[in-house]
Structure 1
Amino acid sequence: MRVLFVSAILVLADQISKAIVVRTMSLYESIPIVQNFFHFTYITNDGMAFGIDFPFGYLIFSAVSVLLTVFLFFYLWSVKNHSIVIRLGLALIIAGAIGNSIDRLFLGEVIDFLDFMIGDFSWYIFNLADSYVTVGMVLILIDSILLEKKREKAQL
């Protein structure tokens, strides 16, 4: 399946970007790319999304991530005849899950560095894998809501 090739390339990009950050920046260092809008800010996150943390989170979240990734592989295989938008969305989510799972399993934490802000307000710092999951979810929602309605109208 070609979309799994996309997943593999995206996981590679995620891991390379994190390796570059770790090798070239100090923890908590922030490099302005566009002043007061976008910085590379190196942090680690041993919690869940948005820094959410709970007891035994590392073990639980790692296990859930692996199980969810396996489920998504099987689900992607089952929708091989569905729209490319759904399959690409799933491929992005799989890439994001694998990218962050690699960090959790080998480092015990996730490397984050993409820091968008408005002035002094920065919501949260994330990485490429997080972006893949978000974009994948948006693609699936677009397909499920907008494109599905279009397909239904075409069948009438």
Structure 2
Amino acid sequence: MNKYEIKAIILSSAVLAIFFFAILYNLFARKIDVPACIPYDAAFQQSAVKKTDDKHYEVYVIAKMWTFDPAEIVVDPGSTVDFYLSSADVVHGFDIENTSVNMMAVPGAINKVTVQFNDYGTYRIVCHEYCGAGHHNMMGKVMVMPTN
């Protein structure tokens, strides 16, 4: 092996190690996890925002051309929110800005992710998977403010 091959192997190994540690960092330090997939049930065919206690919500979101239902979600600051996501028609994306929420809405499947909203403000929801002619208008928002 010549010196260029050795340098290429060392560089490739270093890049691989960096990517591996980046995954571990996101998993443990930033607590970013893969969304859970839940068996499909007829109960998930209706959108809803349910406050289960003072600091916990369950939000059932249905993505459909070209909207999220519900389009506006209001939660208290410091609340933990379980998002249950499904699609009524085609594949959609579901990305909440400034959070780790990034899911795909697939017809016949339910995805679940949990996120905590500590800061006041409005968090935009966008569809990041092309879903047709009105894709660019497919938006929603999570508003973090006192609900009393």
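FYI, it's all coordinate maths here, none of it is from the lab. On a predicted model such as this, the values are computed, not experimentally measured, just so you know. Cβ atoms are built from the backbone, for glycine too; each structure is taken alone.
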Which structure, out of 1, 2, was mean count of other Cβ atoms within 10 Å over residues 63-70 calculated from, if the result is 18.9? 2
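Taking -20000 as the value of helix-only ellipticity at 222 nm (-39500 (n - 2.57) for each DSSP H run of 4 or more, over all residues; to 500) derived from one of the structures shown (1, 2), identify that structure. Before the final figure, lay out each step's value.
Working: 1: -20000; 2: -6500.
Only structure 1 yields this read-out.
Between 1, 2, which one scores greatest on relative contact order in percent (Cα under 8 Å, 6 or more apart)? Before the final figure, lay out the partial values.
Working: 1: 30; 2: 23.
Evaluating relative contact order in percent (Cα under 8 Å, 6 or more apart) on every structure, the highest lands on 1.
Who wins on FRET efficiency 1/(1 + (r/R0)^6) of positions 15 and 135 (r between Cβ atoms, R0 = 30 Å, to 0.05) among 1, 2, i.e. which is largest?
Numbers: 1: 0.95; 2: 0.30.
Of structures 1, 2, the maximum of FRET efficiency 1/(1 + (r/R0)^6) of positions 15 and 135 (r between Cβ atoms, R0 = 30 Å, to 0.05) occurs in 1.
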For 1.31 (Cα Rg over 2.2 N^0.38 Å, calculated) the corresponding structure among 1, 2: 2
